[in-house]
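Asks: There are structures below to look over.
Just so you know, all these numbers are worked out from the coordinates, no wet-lab data involved. Since this is a predicted model, take the numbers as computed values, not measurements. Cβ atoms are built from the backbone, for glycine too; each structure is taken alone.
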Structure P
Amino acid sequence: MTSHAATAPAALPAETTTASAASKALTAGIAGIALTIVGYFVSGAQVAAMSWLVGVTYWTAMAIGFLLLVLIHHVVDASWSVVIRRQWEHGLASFKWLALLFLPLLISAWVKPGLVWPWMDLSHPIHGGTVGTDVLYAKKAGFLNLNMFTGMTVGFFGSWILLSYLLRKASFSQDNDGAAKWTFMNRRTSAVGVIVAALSLTFAAVYWVKSLEYHWFSTMYGVWFFANCMRGGLSLGIIIMVWLLHRGDYKGVYNTNHIHCISTLAFAFTVFWAYVTFSQYFLIWNANVPEETFWYNIREINADGSPNQWKYVGIIAILFGHFVVPFCLMLSYRFKTTPVIIRRIAVWILAVILIDMCYNILPALKLPNGDPQPFFSITLLWVLTSVVGVGGVCVWSYLKSFPTTKLIPIRDPRIVESLTHHE
């Protein structure tokens with residue numbers, strides 16, 4: 001299949017439009033943060049904190065997705081992705097701000113232990129006793145303790161920020177002198193970075209999300225988080241690519257095969273996510289061990305045996321929304337290569353990833369009778385304000401980085417292959 005150049009409207013003044021978009025994004029971010037603070041007074045500290053955890057974890061997953069895509073690009077010495085890699089690199093600028101935005105959760109863990117993660121408060125009631133008298137917690141206390149949590153979280157963000165700095169510095173420097181040493185430097189960084197990123201994202205998922213219900217056992221959890229990171233990074237990459245095409249920046253750069261490649265990769269990780277998620281559910285259902293099944297039980301039925309809202313979230317949003325709908329749509333070559341259509345699919349995927357995060361985090365909020373708080377409640381409002389708040393800051397950091405260097409890595413050794421890429 002021969003590639004063909006896509007038509008795009010005339011380019012707009014890049015610096016002016018980007019600066020304006022950055023200001024709007026920051027304004028939206030500040031407004032979202034302010035409204036979430038309102039949620040603290042309206043719904044209480046725990047609801048606001050859990051909502052903030054959803055927002056920060058969601059956007060951190062997007063940034064990790066960008067990081068993984070850059071690392072994999074260098075490790076496999078890819079050519080097609082050179083033209084979009086620079087946008088992923090700009091996205092890495094958000095890590096330092098995400099670390100700052102996670103700080104309130106870290107402070108709350110020290111000031112009021114147990115507010116978000118129950119195991120931090122040894123007097124927290126659980127299963128007729130307390131965390132301090134719980135045998136399972138005693139077995140996990142070497143891993144689940146406040147000092148370890150703090151040190152690991154600092155380590156997670158530190159490693160992501162360091163990797164991002166090294167990758168961006170080498171890539172941006174190559175634009176100036178064209179030296180091959182920068183390519184080799186990024187390959188070495190990525191060879192180590194892939195391992196560091198894989199381990200750090202796994203432990204981050206376990207500490208931040210899985211430990212909300214620390215009695216639960218699952219060896220697939222880190223892989224589930226990895227799949228969502230990749231799907232999020234690819235979906236945002238598609239949205240950015242279409243945005244640059246419509247602005248006119250990618251005129252003469254973009255061809256249909258670029259968006260076909262990134263869309264096909266998004267399709268592949270849709271299947272991968274489904275495989276991982278189904279495997280986790282099937283293995284736990286088949287083993288029927290109470291220490292594992294309870295996690296799904298509270299997301300399906302209330303204490304009185306009646307189905308709760310999370311059951312329908314799991315069936316409709318997670319099963320059909322997260323897999324069936326994008327899978328069926330992306331089977332079509334035309335859908336994968338039509339910018340307007342694939343952008344809509346990407347937005348859909350990003351929305352359902354957010355629902356998936358809610359599905360994993362919010363049931364830890366309990367009603368007075370012990371049932372999980374429903375999906376459709378005022379908490380969802382604070383989740384949305386948190387996502388807008390954190391997302392506004394992340395988009396602002398991307399747009400602030402955008403004009404600081406070239407649109408594409410003009411002196412990358414594979415830039416010609418990328419510009420003339422074909423299937």
Structure Q
Amino acid sequence: MKDTLALILGGGQGKRMYPLTIERAKPAVSVAGKYRLIDITLSNCINSDIRRVFVITQFLSASLHRHINATYHFDTFSDGFVEILAAEQTPQRESWYQGTADAVRESLRHVLRYRSDAIVILSGDHLYRMDYQEMVRRHLHRNADITLAVQPVSRADAPRMGLLRADGRGSVLEFIEKPQDPDVLERFRAPTEMMAACGMTDGEPRYLASMGIYVFRPQVLADTLADPTRLDFGREVIPAALGTYRVQAFPFTGHWEDIGTIRSFFDAHMKLVQPDPPFPLYEPGWPIYTHARNLPPARVIESDIRNSLLAEGANVLGADIEDSIIGVRSVVRRGTHLRQVVMTGADYYEGEEPMHHLEAAPDDAPRMGIGHGCSLTRVIVDKNCRIGDNVIITAKPDDAEFEGSCWWVRDGITVIPKGTVIPSGTRI
């Protein structure tokens with residue numbers, strides 16, 4: 001949409017995703033062995049015909065910057081762009097961003113130089129497909145000042161979410177974070193007529209959970225951010241706007257996940273390998289874009305592979321793989337068994353290390369990928385790892401938390417950080 005701008009929040013430290021965020025911001029984390037999380041939101045923008053996009057970054061942003069700069073280019077006859085707004089110190093401010101609203105407030109002087117009817121504020125770490133045009137059209141048609149995307153959730157999920165109370169026409173009346181009181185929950189039940197309009201007529205109680213996706217009139221955005229003590233949209237800006245501005249709810253009933261923890265990251269990938277995944281990677285007319293690679297097709301030799309995804313450039317040689325993701329340029333060697341393993345792949349093939357990857361492995365290190373005779377269960381293997389022969393990594397209890405010398409267990413999932421070397425014969 002020509003008169004719509006998008007602002008994508010590039011994420012903070014991503015502590016709950018550690019150690020996948022040792023060297024990168026959360027939106028730069030790999031997804032499905034070939035994408036980055038930021039690709040999901042940027043693809044939604046492009047497919048929604050929103051071609052003027054700002055990405056606000058701050059923490060460990062180099063990897064994210066490289067990916068965006070190498071991937072998202074519009075032709076010279078278009079006014080489209082994907083522009084990075086890195087955190088910067090100014091004569092008026094020397095501190096870093098303190099929250100989502102604070103980051104947008106400090107970036108507004110760049111954004112408001114462009115004429116727009118609406119500004120869409122998005123997160124760079126969610127997994128979903130949404131046509132933002134529908135939300136913007138609803139926003140303009142209802143003459144709203146602010147529109148919030150909401151997902152109807154069950155009674156069981158409601159206490160974990162930020163909830164909105166709305167009337168039958170979608171006007172937001174109240175907002176509350178993670179309510180536990182049954183009487184409060186009852187007051188926040190979604191209107192029956194709104195749920196019927198969404199096709200939810202089963203009679204089950206539903207609640208409107210905020211998705212962290214907002215549409216603002218530009219001047220309203222500037223006005224609501226004028227108070228520098230308001231640091232976060234969900235906790236401060238939106239509640240303060242109720243009663244002063246026209247705030248609308250936009251129900252979204254498609255699949256949506258917040259990839260905020262190691263467990264949610266792992267579970268989202270296990271859903272991708274199901275026969276009928278809730279978030280299919282291919283949908284006609286709505287592709288997911290990412291960095292183009294000139295890689296050969298995946299090669300599978302004398303292997304047994306079930307319910308798995310193999311990205312381009314992968315080599316699987318005499319292995320047994322089930323319910324797993326095998327990322328770009330991954331190598332899995334003979335006699336190895338993988339169960340529920342997420343390999344994010346490699347940035348280069350063995351012997352092709354570019355100049356910015358000169359943290360070279362020792363001369364006696366295993367080759368890139370996973371060696372012979374290994375057995376890995378419920379493991380995330382980050383990029384550029386070298387796992388030797390006969391390495392055994394067993395499944396851990398769901399609540400296990402542990403930090404080893406070169407590996408972590410988070411939420412019961414074993415994580416091998418980027419560039420790790422694991423010697424042959426290791427047992428974890």
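Asks: Among the shown structures P, Q, from which was the value 14 of relative contact order in percent (Cα under 8 Å, 6 or more apart) calculated? Walk me through the intermediate numbers first.
Replies: Values: P: 36; Q: 14.
Label of the originating structure: Q.
Asks: For which of P, Q does mean count of other Cβ atoms within 10 Å over residues 49-56, calculated from the coordinates, equal 25.1? Show your work: numbers first, answer last.
Replies: Details: P: 25.1; Q: 21.2.
Comparing all candidates, it corresponds to P.
Asks: Suppose helix-only ellipticity at 222 nm (-39500 (n - 2.57) for each DSSP H run of 4 or more, over all residues; to 500) works out to -5000; of P, Q, which structure was it derived from? Working shown, then result.
Replies: Values: P: -23000; Q: -5000.
Working through the options, I get structure Q.
Asks: Any idea which of P, Q comes out highest on FRET efficiency 1/(1 + (r/R0)^6) of positions 113 and 257 (r between Cβ atoms, R0 = 41 Å, to 0.05)?
Replies: On the way: P: 0.20; Q: 0.75.
Once FRET efficiency 1/(1 + (r/R0)^6) of positions 113 and 257 (r between Cβ atoms, R0 = 41 Å, to 0.05) is tallied for P, Q, the winner is Q.
Asks: So distance in nm of label points 7 Å out along Cα→Cβ at positions 201 and 225, computed for just one structure, reads 1.0; which one of P, Q is that? Write down the numbers at each step before the final one.
Replies: Working: P: 1.0; Q: 4.3.
The read-out was computed on structure P.
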